[in-house]
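Peer 1: Below are structures written as structure tokens.
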Structure I
Amino acid sequence: MASTKSFDISKQLVWNAYKRVKANKGAAGVDRVSLSAFEQNLKGNLYKIWNRMSSGSYMPPAVQQVNIPKKDGGIRSLGVPTVSDRVAQMVVKMLIEPDIDRCFHTDSYGYRPGKSALQAVDKTRQRCWRMDWVVEFDIKGAFDNIDHALLMKAVRHHVKEPWALLYIERWLKAPTLTVDSTLVPRTQGTPQGGVISPLLMNLFMHYAFDVWISKTSPKCPFARYADDVVVHCHSEAQANYLLRAIEVRLKVCKLTMHPTKSKIVYCKDSNRPLAYPIKAFTFLGFTFRPRKANNKEGKLFTSFLPAVSNEALKSMRSRIRTWRLSVRTPSTLVELSRLYNPILRGWFQYYGCFYPTQMRKLADYLELRL
């Protein structure tokens, strides 16, 4: 018997999407339904998602605004979808991501299968040794300011399934329920916190930046992690030109370069004698700057190296303070080690990858708190 559904979406795809959402965990959305509550009627809830998506009647609910503090003292606003909507978004993401990801630039590292922040840091480290100058820039509210028309132009270039296009457009237009319970319509941007948002951000930046700079400045390699970007240059003049060109390019794509968080950096080391005021930048939690190191013969020299940033150390120390380790009894310390060792292990595995001696500061602080 022929299917009466408008779109051919397999139930297996919905089930696989749910398993991915479950693995990612996450908070409840505007309906206050947690993942565990959703699972109390798992079969019925997944059928409802499949049925509505297959018939074309699925309408995404509003996303719940959640404000979290940024390391620089500001506020980052996330848009958290409901569990059901996360499953629906994952259905579309799992369908379209393999083909889209194959088109992405090799130096795009954020939120991609097989790519990582540490890969971006390592590649940047190697390029700083070869090239003297870096352009570091920040985009003001990148997720919140993506132009929908430009984004959908890119989406349509890669996505041909009508139902996937339909739901992507609906997700982009889904309103936000603010922390004071005000429903705000969305006319631009993609909610930072949505399942499909990182893929859409990468697709937008692929055309807004990656393809553009590869064509216009092929000898200036870059590393991009979502909206966090560094570009390497051979001279100060080239860096100045490129910084201005990037600002213009972002404006064309209806984005704005952050004026106080974008700069030119001189990668000073023992073989680079110029006097330039800015000799450090921070990328993905690591501060790149001149540091003492030993060469192959064991002689001390100055190299341009990444190490855990002061901001990251401050954030980790603040987290440790909330554990109140000094007031715990010996019996509770055993339980605490079970709870917090995975967190500490993750920190040391990430930040200890480069210039690990800087992480001694955190180890010393932890000992003082015990």
Structure II
Amino acid sequence: MQVEKVAASRLADADFMNLGFGDVFSDHMVTCKFEEGNWSEPKIGPFEPIPMSPASLALHYGQTVFEGLKAFRGTEDGRVRLFRMDKNADRLQDSCERLCIPVLDRRIFIDAITELVKLDQEWAPSNRGEALYVRPIVIATEGHLAVRPSASYMLVIFTSPVCEYFAQSRSRLYLKAEERFTRAAPGGTGYAKTASNYAVTLRPINDSVNQGYDQILWLDGQSHRFVEEAGQMNIFFRLGETVVTPELGGTILPGVTRDSVLTLLKEQGIPCLERRVLMEELVDAEAAGTLQESFGAGTASVVVPIGRINYLGNDICLPEASNDDLCPALYDQILGIQHGELEDRHQWMTTVDG
């Protein structure tokens, strides 16, 4: 892979004692172009603006997909490891297919990320829970105004040292069940990681934050009665002794952390169900005392507890935190694996050498 290193690193200018989320970017980035029917060999060069025509199809019709994953520094050995990169490679391919973007070979994707993180591994923070966030994005670059798939594309991969996404939020999130706006609908792009999926959430999330909530609880697009996602996270409920999460069904993003949580819970013998979850079921479960816990799961947030959900003007209140809660245990297990503190039984981690 062709590599052009920066003349002078910006690492010394980064304030690792006060990291935000996505405020600072590392020295290098990967670029890879699709032209004349083929993807080129990826190149690594300095992180810098990319040239684009104002007529680029990505800017007009949203033919853009992306991914998000993290690399972690080992607590004891200091080595940098990427978490479940293969799952992100698979999901990017699914997203590309949905938006008629030529699929990138997963080996090219994995190798490009590995080499980039290896080069910029000094940017990986050392505090537990912090990480080097990796953002791959594929954009349609052809300058044209017809509504059709682009003839050319660019893959860009860059990294950013980050704190935990909800580091500055209250200890347990307060959600508003969205009764008007819709994130995804059957037959749409809910399962894909497209730019448009996030653009349509900005107005309702902004409104809810201004009303004092932390995030939106997205409901189905037909009846607005079935639970789908919590902001940019998958969501889980502990009803009695069983953990329930909404089934995917094409409108919900198949989260990598979601899959990890289900794997760990099943490994521990905790009953798990993937099925539709009705809001009225949660109201009834709170009244009956069987709604024990709720938490969100995602790459940016890891696992975060939920304290209240406002639905139709009334709060569904989760019990106070207890020693039996699954959320803190799952958080410690996942971070333990990511930081090399616990055995990686499922081979989720890829160590970056060099």
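Peer 1: Figure out for me which of the structures I, II the number 6.0 belongs to, where distance in nm of label points 7 Å out along Cα→Cβ at positions 7 and 247 was derived from the coordinates.
Peer 2: Working: I: 4.2; II: 6.0.
The structure behind it is II.
Peer 1: Given 0.10 as the derived value for FRET efficiency 1/(1 + (r/R0)^6) of positions 15 and 303 (r between Cβ atoms, R0 = 35 Å, to 0.05), which of the supplied structures I, II does it correspond to?
Peer 2: Working through the options, I get structure I.
Peer 1: Comparing Kirkwood radius over Cα pairs in Å across structures I, II, which is largest?
Peer 2: Largest one: structure I.
Peer 1: With helix-only ellipticity at 222 nm (-39500 (n - 2.57) for each DSSP H run of 4 or more, over all residues; to 500) derived from the coordinates and found to be -14500, which of I, II does the value describe?
Peer 2: I
Peer 1: Right, here's the next one. The value 0.65 for FRET efficiency 1/(1 + (r/R0)^6) of positions 119 and 159 (r between Cβ atoms, R0 = 30 Å, to 0.05) was derived from one model only; which of I, II is it?
Peer 2: So the calculation was done on I.
Read-outs: derived from the displayed coordinates by stated rules, not from any lab. For clarity, every value in this text was computed on a predicted model and none was experimentally measured. Cβ atoms are built from the backbone, for glycine too; each structure is taken alone.
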